[in-house]
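Below: a set of structures, written as structure tokens.
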Structure P
Amino acid sequence: MIYDLSLQAAGVLAGLFLLLVSLPGLLMPEAAKEWFRSLPRSRLLGIFLLSLGFFWSFWLLATMEMGEFSGFRKPLLFALPVGFLLVLRFVNEFLAVRALGILFLLAAEPLLEAAFLRYEASRLFVTVFAYVMIVAGLFWVTMPYLLRDHIQWSTRSTGRWRAINAIGLVYGALILLCAITRY
């Protein structure tokens, strides 16, 4: 196991993330819509998110057990910063979306690891959220324009925007409630 994260801690983190993402959309819908519309092309946010993904990946690569592939550790520890700098230099389109996808892929693993071999049926709330993150992350890394299209579709009407944020808020509250009472 790479992470020492309990199911309760994973549930609290996942629930708080969903609450923090959904609550502004309900309380300040116009400001949140504008921020989300600007997210895909935000270069500064892309650099910040990609840096988080780089440091997380570098830490994983430096500390995880690689078994028979441990001979690749040093070349990969050299290639990762080079790749990071090359991406910063040459990837200008949708850098924030790609970096967010990378972070979603990195964040899904500790959630799945925390729910692994647990007997509570409510663990599936965390598991489903992790798999949604994996699918979204794969699409956003490979086809980043899809997040822009999803945001445009979501923000087209106020009712749709409120419904999406309400679903995120309820699901986050449900995960948080299960983390506090069940895990």
Structure Q
Amino acid sequence: MKKERNRNHLRVLVFASILCALTVILAQYASIKIGSSHRIGLGSLPILLAGCFFGPIVGMAVGLVGDIVGCAVFYGLGSLIPLVTLGCAAEGLIAGFLGKKLTKPSLVLSAFVPHIAGSMILKSIGLWMYYKTPLDVLVWRVPVVLLESVLIALLLVLLGTNPAIQKAVKRLKK
């Protein structure tokens, strides 16, 4: 019994690692830059998936590790902004609490609430504190994050309500 439980933990760890890598890839290559300080992207989708599928701790870990690895690979660890990293971790944590049931309403809620708390609030504060980004520039993050949330909510509902994916996730967690 213990050996089987360890094997299942290993499966979740491997899948979470894949989601971390996907976070880094989507954040860099599946995003559209808008001006010098805004971009619309899908980097949060794997973080939210990890939270909804495997719970708040795994979601938080995927957000945390994904942001640290992304900064290290593309910009160097010196460019790490703790509040931005905390925002990524908060997205996974909140999604893990809201998206447990994998129903359409819970998945939509788990796309908007974490994204608003993590990206719109925590990351904006981090950018303001670290880069001294003017508030009139940060205000434009609001429509960008809301548009991003709509796109991510659509994808999260499509993936989270898919019976084949739900069955695979249940097998992973057993």
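No lab work stands behind these numbers, since they all come straight from the coordinates. The shown structure was predicted, so the numbers you read here are calculated from the model rather than taken from an experiment. Cβ atoms are built from the backbone, for glycine too; each structure is taken alone.
The table for this structure:
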read-out: Relative contact order in percent (Cα under 8 Å, 6 or more apart) derived as 23 - corresponding label from P, Q; value: Q
read-out: Ranking P, Q by mean count of other Cβ atoms within 10 Å over residues 111-118, the structure that comes out highest; value: Q
read-out: For 13.5 (mean count of other Cβ atoms within 10 Å over residues 55-62, calculated) the corresponding structure among P, Q; value: P
read-out: Origin of the derived value -0.29, -0.36, -0.78 (log10 I(q)/I(0) by the Debye sum over Cα atoms at q = 0.09, 0.10, 0.15 Å⁻¹; candidates P, Q); value: Q
read-out: Entry that produces -27000 once helix-only ellipticity at 222 nm (-39500 (n - 2.57) for each DSSP H run of 4 or more, over all residues; to 500) is calculated, selected from P, Q; value: P
read-out: Winner on distance in nm of label points 7 Å out along Cα→Cβ at positions 31 and 63 once structures P, Q are ranked, highest first; value: P
read-out: Structure (P, Q) behind the derived value 1.00 of FRET efficiency 1/(1 + (r/R0)^6) of positions 39 and 127 (r between Cβ atoms, R0 = 25 Å, to 0.05); value: Q
read-out: Read-out distance in nm of label points 7 Å out along Cα→Cβ at positions 87 and 159, computed value 4.0, structure in P, Q; value: P
read-out: Mean count of other Cβ atoms within 10 Å over residues 119-126 - highest-scoring structure of P, Q; value: Q
